[in-house]
Structure P
Amino acid sequence: MNTFPSDKVSISNSTTLSPNTRLQEWLNRFYEGMEILKKRGYKPTPDNTREGMLNLTRSLVLDSPEIAFVADAIVDSSNYPVPVRIYHPNPDIPLPVLIYYHGGGHMAGSVSVYDPICRKITLATNHIVVSVEYRLAPEFPYPAGVQDAYHVAKNICPTLDTLSLKYLHHLTLAGDSAGGALCATVSHLSQYDKELRIAKQVLIYPSLDYTMSFSSVDENGIGYLLEKEKMTWYFDHYFQKDESRKAASPLFMDITPHMPDTLVVTAQFCPLRDEGIAYIDKLRKIGIDTEHLHFNNMIHAFLNMETLVPDECATLYKKMSDFI
């Protein structure tokens, strides 16, 4: 199994840390446990994948701060009414809105799993945060999740009005992993939709290339939690009708000057690292204001592992706040 390098590394150009032994020890235990399960005949299923992400996050993101207003609601649609959870840190003051799309390979994750993370984002950014319960594969394959994500971005205001919440007409999108893909896809669609204006987007180790064509997929595809084999399994369940995976990849979609300002977060040992960097380069060539926060010595999904990497998570939340 791969291990972290033994030399000191620079984390996001702000702090010098030794390799994270707690994270490495956790990975060692994780893979030892997986070997035992495989010997017992373990095979991945949508149910145990969802359960695994739930257990990971609940065991490693322990702090769930209080928010002044939290409510579940529905963004109405004749196609599929999309459930959301809304967090308002100060209901007496109109605040800008941030829509968050959770990660999970388009198969796992939920509003409930990401509840503590969205609470932290709410307090860090002083935004109204809307967490989206978009439909998941394999029950609802592509493009159901994209449709839900786009629908919420376009129609969240009437839902906020129904709850009599004070808000500003200033919209930011954010998401991690598969949620980052949804975020970037909705931003792409907004370029051609005069009724949808997105100020900024935050992509946290985003999945932007469903063709899996970059070298970091192989370089980091074994030993760092998110495995190349598992990514293939996710995408095979997500795309069920021979869709063009390249056309569905935000990295290969058209970029115009109407794209929002963008923050991309990448991690050294993440299989998705290189596609995130390629996306940054593409946006900058068009002239989009783009910032890059890179974490050396980190793996994919570290935001769901806060107990092991509290400093890195704090840095990420702070950067989100500064950026938006």
Structure Q
Amino acid sequence: MILLLEYAVVATIVVMAAIKASHYIDLIDRTTKLSGAFLGGVLLSAITSLPEFFTSLSATIFLDKPALCIGNILGSDLFNIAMLSVLILLAMRSFRSAEIGRGNIVVSLYMILIYGVMMLDYFGILDIEFATLNIITFIFVGIYALAVRHLAGESCEGGACEDEEPVTLTLRQIMLRFVASAVIIVVMSVILTYITDDIATQYNLGVGLAGAIFLGVATSLPEVASTIALVRMRNYDIAVGNIVGSNLFNFLVLCTADLFSRGDVYDYSDFNVVKLLFFGAVATLFTVPMLKCKGWIVRSLCAVCIVACYMGFLLLK
């Protein structure tokens, strides 16, 4: 019980720090001429994915448990898409008329490609290594680079709303507070990894299941919290961009873990990891029509199917 309480406290601190970091990114967006699409789809998603980054590296480098790392990444991605689907269902009346940027749909297509590559690796078709690195690591880095290039090239439309509060901080003050929030996220995320490992041992959970549920959910809370805030402001395009961008960045985290891992980070020995791979791939397939189609029936059906994928992972033994 004490471990679960520690987990809850540390996870709460991670969420609060990540929300603060997201707020400062928004201030940077309003005080600089940087593209909003780039800040939301790349930088904001990278910041809210810092917990996945450091927990995954800690699981790989210090704990030497790659299944905990891959379970964290795949579990976090599936949880993110499921939560976005729930929000879409709850806000369908206003969401069905929302214009989702082409960049978010393109990133979702890249995600389908990534899951396809992982499927080939799982079945041993792409079982190739270069200097201890899996070939799919190189593929993922290339896909991420293409996605970032696409988002950075998108035009920035719109601007700050008239009813937004004026920015009273200087850019230097914003950056310092942002760095402080990021440091808190880093420290608490590393601690969260060790607590999760202790929970998996004490409650006799597989590392894949522990990574998917405890690490995957906890490290996804920053994305979910910021996305809920954006949906309440009816800023649906950036809300979607935060989720799909975070999911894409998570696979870059997996590539980094492969670089430092003493073994194969793409470890499918845990059945829970295999479930996450297949349910995640199916859920990602439904993401594209959910975002692209404007009809509320199609969007609702796709959202329900995505939520069913997450429930299927939890219920399938």
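Derivation of every value follows stated rules applied to the coordinates shown; laboratory data play no part. As the structure is a computational prediction, the values presented were derived from the model and not from experiment. Cβ atoms are built from the backbone, for glycine too; each structure is taken alone.
So FRET efficiency 1/(1 + (r/R0)^6) of positions 61 and 245 (r between Cβ atoms, R0 = 25 Å, to 0.05), computed for just one structure, reads 0.20; which one of P, Q is that? Derived from P, not from the others. Have a look at P, Q and say which one yields -24500 for helix-only ellipticity at 222 nm (-39500 (n - 2.57) for each DSSP H run of 4 or more, over all residues; to 500), as calculated. Only one of P, Q returns -24500 for helix-only ellipticity at 222 nm (-39500 (n - 2.57) for each DSSP H run of 4 or more, over all residues; to 500), namely Q.
Going by relative contact order in percent (Cα under 8 Å, 6 or more apart), which of structures P, Q comes out largest?
On the way: P: 19; Q: 40.
The structure with the largest value is Q.
Source structure of the calculated read-out (FRET efficiency 1/(1 + (r/R0)^6) of positions 93 and 261 (r between Cβ atoms, R0 = 30 Å, to 0.05), 0.05) within P, Q: Q.
When FRET efficiency 1/(1 + (r/R0)^6) of positions 173 and 293 (r between Cβ atoms, R0 = 30 Å, to 0.05) is calculated for each of P, Q, the greatest value falls to P.
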